[in-house]
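Before anything else, here is the set of structures, which you'll find just below.
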Structure I
Amino acid sequence: MAQVFAKIHPKQFFKKFFEKGVRPDNRKLNTFRKPKILKGHINSAIGSSTVRLGNTSVVSGIQAEVVVPDLNKPKMGKIQVNVELTDLSSSKHSTERVNERSAAISEYIESTLINTGTINLEELCIQESEKVWMIYLDIYTLNCDGNVLDACIISALAALQNTTLDPVIIVGENEESKEIQKEIILHNLPIPSSFGFFEDYILADPTADEEEIINSKLTIILGKNNKKSICDIYKTGSYPISRKTISTCIELAKNRSKYVIKQLKN
């Protein structure tokens, strides 16, 4: 009976829970699902991870190749992020919408890794103007039960931590060979914490069903450097969010960020 009511009147169904300070999955409104992180399980990749947030499951794999750098960036390596939302049903979401969302998440993760100083592309330079590393980071959703962005970013960080680049042999003009060994160093750990908003309720780490009823969503990216803790605040939806509410979310994100960083370092 409850399942029928949830499908016919989803907002009323969830509101009955929210009024009691709980959610259908037994979490409190401000409670995040604890991420489960597994690294290095894909033998065909040079770095990999699987991250689970409740029933949301994401896998990341990394490949790399030596390429010629751009003419205007002779000392800069490259990174390309590709996210495939493979578990979103076409009956519920159009192919065009899924592709647009995949592209948006891909672009956001790539810019986050670079703009937060997580990856220094110059450290991927093997030989100026000649050879740099190109990093391919592919992320696939195995199951989507809400908050895919958080899961994808955490999975990307875990896979990068697990990545080992092969040594490269460079032959000089005098035919002397030299071995160059590069590594991917993460100078920051930008941890995402997303919130959904329904009426006056703040929902930490919303599920897929909760995402169907929320008015807006807010993602706060916090780095490990306390001096520049807030890396980004990303909002979607038309529902206005007050400064007080944002401050509340930031405090919740700080605690969550510390926990996720500990999990990534294990």
Structure II
Amino acid sequence: WTPLLWAAAFGLEAIVKLLLAIESIDVDTKDEDGLTPLSFAAANGHEAIVKLLLETEKVDVDSKDGHGRTPLSRAAGEGHEGIVKLLLKNTSANTEDTIGRTPFSFAAINGHDTVARAILSHESIDLDQKDHYGSTLLSIAVRHCRTEVVKVLLATEQVTFGSQDCFGRTLWWWARRYGNTDIKQALHGYAEKRGIAVCENDEPIAMSPISHGEASRWCDVCTLSIPENEVFYECGVCNSGDFDVCSTCYMIGGRCLGDDHELAQRKDKKE
């Protein structure tokens, strides 16, 4: 790690100023995971440092880390609305990571509705855009029980309900399995308003809404957390060697990004 990486990551504004005054400083230096000073500042919510780095007019705002994520993607995923607005003045919200997920995808995963609104107010994005595994933004928000993000998407009146992911799982499948009552009511209300038929046969047995507590890892296919003590499958190549598939997705054909990669079975044990 360089001094600038450390200072940006930990919010040391005064030190960042001193380092940026050095003419030969590399403002886009990366750590072993491909994160730049701007990536760290954006992810950790250090808005003043983000401003300083942008003011140099030397940083690569679209720099991608080992997961293909940009500083905007990192900021959106952590819910830093002010930083998201700053970065949107300099970059596009449509940039995808290695799995085809945009900054909005990560705002949806983590339930940051204010960030979702900020992105929508700035730029036209494809609300029915699918990631590598066929998941739409609305599907992601529903399976994570992110009620406010679901409402933000429905309010645009530009989302569709009929698509399936690569494994045949529809929006209604996810809503029945994980969606809470408010989400189900919102979806049915939207469908009724637009004359969309709801296929009840598509709905599996309901499960309890997911927990949003801390998780040691999450599935790169469905984006849901992988519980401790549960078997999962790991690719040591994709996403810089950090690619996991939950047992549910694996059993229905979910794999990593490389057709010739072998996935190793793993299990995190509670201490």
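Please state which of the structures I, II yields 0.25 when FRET efficiency 1/(1 + (r/R0)^6) of positions 14 and 118 (r between Cβ atoms, R0 = 30 Å, to 0.05) is computed from it. Matching structure: I. With relative contact order in percent (Cα under 8 Å, 6 or more apart) derived from the coordinates and found to be 19, which of I, II does the value describe? Matching structure: I. Calculating distance in nm of label points 7 Å out along Cα→Cβ at positions 86 and 190 for structures I, II picks out II as the one with the greatest value. Among candidates I, II, the computation of volume of the Cα convex hull per residue in Å³, for residues 54-125 alone that gave 76 used structure II.
Work out the source of 1.14 here, i.e. which of I, II gives that when Rg/Rh (Cα atoms, Kirkwood Rh), for residues 22-93 alone is computed. Don't jump to the answer; show the numbers that get you there.
Numbers: I: 1.14; II: 0.93.
Working through the options, I get structure I.
Every number here is computed from the coordinates shown, using simple stated rules; none is lab data. Because the structure is a prediction, the values reported are computed rather than measured. Cβ atoms are built from the backbone, for glycine too; each structure is taken alone.
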